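The following blocks contain the structures, represented as structure tokens.
A short reminder: the numbers here are calculations on the coordinates, not readings from a lab. Keep in mind the model is a prediction, meaning the values are calculated, not measured. Cβ atoms are built from the backbone, for glycine too; each structure is taken alone.
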Structure I
Amino acid sequence: MKLARFLAKGRVHQGVYREGLLLDEAGEAHRPEDVTWLLPFTPGKILGVALNYADHAEELGLSRPEEPALFWKPNTSLLPHKGVVLYPKGARFVHYEVELAVVVGRPMKKVKAKDALDYVLGYTIANDLVARDYVTNTFRPPIRAKGRDTFLPLGPFLVVEEVEDPQDLWLRAYVNGELRQEGHTSRMLYSVAELLEFISEFMTLEPYDVLLTGTPKGISQVRPGDVMRLEIEGLGALENPIEEEP
């Protein structure tokens, strides 16, 4: 089931996406192009994992982490499907990162990997944007590079009860229709279940907390005027244009 939140006819709706249409609570159908998309749910904590694909670490000239390399994304960086990403003034290198986002469904504490997926509510697509100008060798990844407003598009759906295996999904990123990035979740260094075990050993994860699971090789520069379209098999497509910040 693909759950969505959207604004239509002056009202906020919680609905489902089915056969190309958005159905609201009353069963009324809305064309996706006629609505304003909202985040499909309200996230709690947002945790990311850096360098979770070996080929991405290699393209950055970095070694593989000996354990999951975690970081935070602030909730103020969130942006819905079709929302406008603001390109920082003076930035020279901003890039997208297509990532599988895991949404926690119930409290997790010291959960083993073999049981971890039972605690997952669903999955969505994330674009973990980075202003690489602010990445330094002293701390990776810095908040200033990844935590900017609009630097975490998320959506368009919360997909529940449809993903049989989160380690068997293709990820792709397009810029202005050109394929720039492609990878497969089977190539993660740490699987979704292993990441949830690692984090829940020292931190309680709560319903609607979000885990960004890393990006494969294929990052490249984007600029104002570009349109990013990120796709994950079975989860839909997350699309956002870029404009220079005022």
Structure II
Amino acid sequence: MGLVNPWGGTILHRAATSSTMEDARLLEESGAPGGSVAWADFQTEGRGRVAQRRWESLPGGALLATFFWRDHQFRVPQFAPSLLVALGVVDWLGQYPVPGRFCVKWPNDVLYEEPAPGADAVKLAGILTIVRWRSKTRSIHVGLGVNLQPPPESSYRRAAGSLAALGITLTPSDALRQLMPALESAFQDPDPRTRLETHLWKRGEQAEWETPSGEKIGGIVEGLTAEGHLLLKTAAGIRTLTSGE
């Protein structure tokens, strides 16, 4: 497949698996270094960020991968890894000429917005981050799903899009080959917050998030904190969100 890992880690590929997140966990436990990745053409138990949701795709219809990194592999390790990965995805997709724009819906989705006023954004990619500890060393496991082809219609809360619908035709291995250097470039950005804010969905507009406790918070999207938390301007003042949907 000719894949080159910019972090020098292991690349594990399976035609089919239950979960690339589980494959990556086992890969790390076997001694693979930070910067390794497990990917598959198809998975049967792909997880979403919310426990009740699953990431579904047809065989070969998505890039399905889980990476794990150590803190020293990020230039700004305090910034949210899920947003660094989202920035890398947007940078990668930005090479393709499309009429609309690729953007990041905080905290973990990559969307495509049509240029027409009022058009709904569609979800292209989802990101799931899990922190693991081994012998007092932190590793950040990041699962990523990118729709290369249209997914099953029942899979998502938000309308789902695909790269194929935008005229971008890629195999999973092609997508991974293009993505990895874009991720490394994003990881080495000295100021990822500023660049990420230019791609932030609904920045300067009214939007609403629901917290894990069920509270719905609406406001104007102002930007991000140094850690990658969301800043919303509400009627009561600036509200900082650390988690939400």
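If FRET efficiency 1/(1 + (r/R0)^6) of positions 173 and 205 (r between Cβ atoms, R0 = 41 Å, to 0.05) computes to 0.90, which of I, II did it come from? Answer for the origin of the read-out: I. Structures I, II were shown, and Cα Rg over 2.2 N^0.38 Å, for residues 181-236 alone at 1.32 was computed from II.
If helix-only ellipticity at 222 nm (-39500 (n - 2.57) for each DSSP H run of 4 or more, over all residues; to 500) comes out at -2000 when worked out from the coordinates, which of I, II was used?
Working: I: -2000; II: -6000.
Structure of origin is I.
The maximum of mean count of other Cβ atoms within 10 Å over residues 5-12 over structures I, II, that is, the highest value, falls on II.
In this comparison of I, II, the computed figure 27 for relative contact order in percent (Cα under 8 Å, 6 or more apart) is attributed to I.
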